[in-house]
Structure 1
Amino acid sequence: MIKAAVLGSPIAHSLSPLLHTIAYAELGIEGEYTRADVKSGELAGFLAGCDDSWTGLSLTMPLKEEALDVTNDVSDLARRIRSANTLVRRQGEWSASTTDVSGFTHALAAHGIDRCGDVLIIGGGATARAAAAACDGIASRITIMNRTLSRVEALSNAVESSDLDFIAWDDANIFESVDLIISTTPKGASDSLTASFPSHPTGIFFDVLYNPWPTLALETWSKRGAQIIDGLDLLIHQGIDQVSLFSGIRIDRAPMAALMRRHALIALGSST
């Protein structure tokens, strides 16, 4: 039996319990998946209270970086991007890894994107580093737009093959010249950038948020006739990989993703 939960703060809005529960039912797995509000600095205490009945944990903000400091077994990829969104219980110990990178990769692939020229990533945190690692090697150039340069070193470590640049937050011209834009900022943080969107955009806009849904950026970009990818795709694909890690089952991705998306849209009150 799987016993798992998603941890973070705030956490009440998370669709992960819904999606994991749907996956367990579809796979014929007995299991429970809950949520717990765990704030910054509280992860070690939560883990100390977990016994061997636990299978795994999903981590969201603000715990993805903290996870690396409270576990001894950390995957190379999670260490490279300084972020772990998945903990798996093995022989009484927790192993930290990331499915955010593969989640980005599969979300992009689902929209036919396996190569691209110039990529713009908005934001500089853990999700931005996962996006950068996912685009590394498939993009010729990755440009980071962030309000500060405080995380340059961590972002640089996430990119090994593609060219990497950093630009100012208010560099409006960038939106006309890139093939893919990935926004990783918190709710409302990038709304002001919509004033700089071109009238007829040609690139693809990927916003990792799904609450609110759709975001102002996605709605604006879509209304101007360009392709968008919403945060449900990332949530679903990283979640599928977590279910595989928790269950040991290789999952037929496309039908599972379609099933999860259908239920997620119902939960969000949309039929799109």
Structure 2
Amino acid sequence: LLGLDFPMIDTGIDTAPEAALCVIVGVYALATIFNLSIPDTGARYKKQEHNPFKLVSDFSECCKVLWQDKLGQISLGVTTLFWGAGATLQFIVLKWAERAFHMQLDRGSVMQGVVAVGVALGAVGAAHFIRLKKSLSVMSLGVAMGLIVMTMTLVHDLWIAYPLLIAVGMLSGFFLVPMNALLQHRGHVLMSAGHSIAVQNFNENLSILTMLALYSILVKLNVDLYIIIVLFGLFVSGSMYLLILRHRANQKKFDSLALIGEEKH
């Protein structure tokens, strides 16, 4: 993009960040065009409240409903955890690339792209192999992902690092897609797609802020990067295991899996 030039036109694109922003804007514009071709589903929602106090009350009730639902709380817990973990992992990968392979920021960002490739592959695999009824069967992959992340501390060869990061990404994509699908299903049944997405985004962004704040504190305290990686992996695996135990406890009281596929109330 920096090499593009048009007669009588000054694009003003002179730096790499400006070129990158142009690419991002172009992708968003293309996505907008694709969205225009989405057919009308026929769904119509009643007129929404505009009073901010009623909106907050309504949103709080939606949060309560989704967190109390036996399937909603598990899927929301998983997606909330891993959006926060995913955001933190991006910063960890950059520091790891600098520490283990002496990469500058521009080269280290390639490592983030490698993880993204893995996520895409995992998402495609999940869409092909995992049905909604079996969505909760992939939760153990979250535990495995946390354990694999900890092996980053042992890797000092790029040809091992790339497959490792792809594996981490694939595990993330493979189990996050079914969890997200289950969450959207329960949200549609219990409230509406819009309310469900609002609750999901609120919790996920809160998780991102919290985990990045904790990471920043550890960096500020000069905690060794490899110790941070181990703590991160243990936290992810431990949290996922607790969610698995929670789901098992729910199942002993009531077969919540029977709710999958339930029609909207």
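Bear in mind these aren't lab numbers, they're just calculated from the coordinates by the rules spelled out. Note that the coordinates shown come from a computational prediction; the quantities given were computed from them, not determined experimentally. Cβ atoms are built from the backbone, for glycine too; each structure is taken alone.
Here are a few things to note about the model shown:
- Computed over structures 1, 2, relative contact order in percent (Cα under 8 Å, 6 or more apart) reaches its largest value in 2.
- Origin of the derived value 1.19 (Rg/Rh (Cα atoms, Kirkwood Rh), for residues 139-202 alone; candidates 1, 2): 2
- Test item: log10 I(q)/I(0) by the Debye sum over Cα atoms at q = 0.12 Å⁻¹ calculated as -0.89, pick one of 1, 2: 2
- Answer label among 1, 2 for the case where helix-only ellipticity at 222 nm (-39500 (n - 2.57) for each DSSP H run of 4 or more, over all residues; to 500), calculated from the coordinates, equals -10500: 1
- Structure (1, 2) behind the derived value 17.1 of mean count of other Cβ atoms within 10 Å over residues 51-58: 1
- Comparison of 1, 2 - label where mean count of other Cβ atoms within 10 Å over residues 171-178 is highest: 2
- Label whose coordinates, when mean count of other Cβ atoms within 10 Å over residues 19-26 is calculated, return 12.1 (choices 1, 2): 2
- Computed 1.06 for Rg/Rh (Cα atoms, Kirkwood Rh), for residues 59-114 alone - originating structure among 1, 2: 1
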